[in-house]
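Take a look at the structures listed below.
Every number here is computed from the coordinates shown, using simple stated rules; none is lab data. Small disclaimer: the values here were computed from a predicted structure and weren't measured.
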Structure P
Amino acid sequence: MINQIYIENEIKYHPRVQSILKKFKRKTPIYIDKYASVFNKKNQNFRIQKKYPSLILAKKKSGYVLKTPPDFGIGNSNNFYFSHMYNCLYDCEYCFLQGMYSSADYILFVNYEDFEDGIKEKINFLKNEKVTFFSGYDCDSLAFEKISGFVSYFLPFFKKFSNVEIELRTKSTQMDPLLKLEPVSNCIVAFSLLPTEIADKTDHKAPTIKKRINKISELASMGWKIGLRFDPLIHGENWKNIYKELFADVFKNIDKKAIHSITLGPLRFPKAMFKKILGMNPNSKLLSDVLVLRGNKISYTNEIELEMQSFCIDLLKKYSPETLFFSCKGNF
């Protein structure tokens, strides 16, 4: 539920803004000069705002496409990410967004055409080299689709470039734009997955793991390429057995031929970000359980991290070739 809608004056007549407003006919928008005047206000309470978020429609002025960290990718050497939106509909306890932004409001940048130009610039500069663009790190790629129309706009664009991949990262089951389209060969629909026992306690407001797997199965049967994202790997009681159950359930229900890539990544936070997140979630068992300071990062001990990675890789080898496995340790 959107509490209030703010619109930057510069884009008040933008066709995409007008289209979005038709979906909120009972809301009277408030017009502002810059989104930062609302989003970056001091003394905001992220937890309270998460219950009653506002939507800010804005124009992004720069930084449309950014280089990913060195340890992040799914096979190509040229990796970029772009964020048409800040913040997520879901409320996962381990999400770095609650430590990155002071506000839980949603910002939707409506100038998709400028993002498109930024992406074209990278493609043209790299000419015929393989490139992967990632969406869904400052938001969820599909959860807000009924309002944003993001996927419906960008998939036809990416379809034009055979040497380019687009990854849509999501926990959503709102797949209408994909179900209505023929599969796009250079699009990877990547789902974040945890064991049910963990997700039920940490992935607040997100669809259940069962629902996600059902939707993955449906997309795979249609011919969409699927990314399985087992990151972060989360430690806890009986973790080995529940990850065994997760992997068995996933591969029992999904056509292996549809799997494009599988990533595993550790639970890690920059020190300052973790302090902020823990302050907002002081009773979180996840955030207080066996996490230690390693350099300037908060994470599991090296022993736990390596044990989880090794154990999960050995299990996954039973279902899928190791050439599809990638370790993602980069922090945005």
Structure Q
Amino acid sequence: MVSVLEMAPSWASGFESVLAQMHHRVGVDTLPAHLEKTCRITIAKVQQLDVGVFRVDSRERPLPLVARLFSAARPYAAAEADLAVLSYLAEVDFPAERPFGDAPLTVHDGQAVLVTGFVKQVPKPKRPPHPIYTLGARIGQLNRLDVPAGADRPAGALHHFAEGTMSDELQVVAGWLDELKDRVSDEGIDAVEELRAAAAAADGGHGLPEALVHPDPVPKNAIFTAAGPVLVDWTSAGRGSRLAAMSLVLRSGWAAVPFMKGYTRRTGLTEEERDRLAGLLFSRALIHAVFRVCLDPKTAAATAKKLPVLLRDSETKAAELLSI
């Protein structure tokens, strides 16, 4: 297995670096010319869907393509592993976006570019019933697949924050808080220390059952088609705690219950997963809370005071999910 540090040494370089990787791309204006050359198409239109994600309409194809332009700070090897996941999912006919052409992965201005086919969403009346239930079942199916050799890497963290597992994500968050000590008042130091201690003690899923995981299987990353949900954005997918990888969707107020019902139809939780679910939900809430504090350090004291509420809410949500 490739180590986290070999895959992405850049994520330990600070909160400002994380923001740059999340929001900064170069060569966007020359990307269409690059895609015309590498994909051998004539581009009619390029539309930005998200930071670094573009819909590409061509004159030759009835369906668009999607180009993902990764940060220059992200190693090319990480994008190669993304492609290995997608190629494997195509081989086993798992519902996911598909790599396009003979060379779907290229480099533009020092940044990896991964091109896949566009998945078209259909109106709600044309979708099968219970789409979130079905999405949960899809993840249960995914977790029973083999991990492809080219993508046997630690996974489960949100790739915007870290490459690796949720445990790696928590280590990165702790580093953000260490930096923050110089940006807060004397009153805020105690709050930062309290958040730092919470991050150090938080559960990252280490030792729980591992599987091939999508790091963020929320409804936003599913395209709902006439044949059911198709998962997209497989950035940093690989081997990780299956429960930690679902922590964000399981915190949802509306999607968590049907998702868990669908998931457990396919795959049951172990007793240890059941025991640690609340802790994982708290970890996900804590990571997002610290991210917001780093954006606005003045909120450190108020956020630290809310830690007991975050824990209580996580325990309540876990009890709800485990009762279905």
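For the reader, a short list of remarks on this structure follows.
- Parent structure of the calculated result 55, 47, 36, given that Cα extents along the principal axes in Å is the read-out and P, Q the choices: P
- Read-out Cα Rg over 2.2 N^0.38 Å, for residues 136-223 alone, computed value 1.38, structure in P, Q: Q
- helix-only ellipticity at 222 nm (-39500 (n - 2.57) for each DSSP H run of 4 or more, over all residues; to 500) from the coordinates reads -10000; which among P, Q: P
- Origin of the value 28, 19, 15, where semi-axes √(5λ) of the Cα gyration tensor in Å, for residues 80-247 alone was derived from one of P, Q: P
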